[in-house]
Structure I
């Protein structure tokens, strides 16, 4: 699933918990799924942060102190 798909599913899970119509087994299953989705989203965000950091660092190297304005 994609990041936005995982986030949508997490929202669905939250809404089910807020409705408070779940039995214990269903609550546990949704909680486990939610934890897995959060982990996936965090991994995606960590990767995006690394990519942004690399791009910024590359830009700083290219502009360097000699090219400062």
Structure II
């Protein structure tokens, strides 16, 4: 695999894992403020989710690379 292929696999994996992690750990306000959606989270913790997503996507990319490189 070339570096571009590895990068594409990593980006696609990162996006998928990030979108899967978004709904976990959200807390909603009891009172709805004017102008906000009733489903908007109070604290989404995007930084922690991005770090965890980066680690998981890296591991998945290494597994995909290993499978493709060794013709598993």
Work out distance in nm of label points 7 Å out along Cα→Cβ at positions 4 and 20 for each of structures I, II, then name the structure with the largest result.
I
Given a value of -21000 for helix-only ellipticity at 222 nm (-39500 (n - 2.57) for each DSSP H run of 4 or more, over all residues; to 500), point me to the structure among I, II it was derived from.
II
Quick check: 13.2 is what I get for mean count of other Cβ atoms within 10 Å over residues 28-35, calculated from one of I, II. Which structure matches?
I
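Computing mean count of other Cβ atoms within 10 Å over residues 12-19 for each of I, II, which one ends up highest?
Working: I: 11.9; II: 15.2.
Ranking I, II on mean count of other Cβ atoms within 10 Å over residues 12-19, first place is II.
Read-outs: derived from the displayed coordinates by stated rules, not from any lab. Because the structure is predicted, anything quoted here is derived from the model rather than measured. Cβ atoms are built from the backbone, for glycine too; each structure is taken alone.
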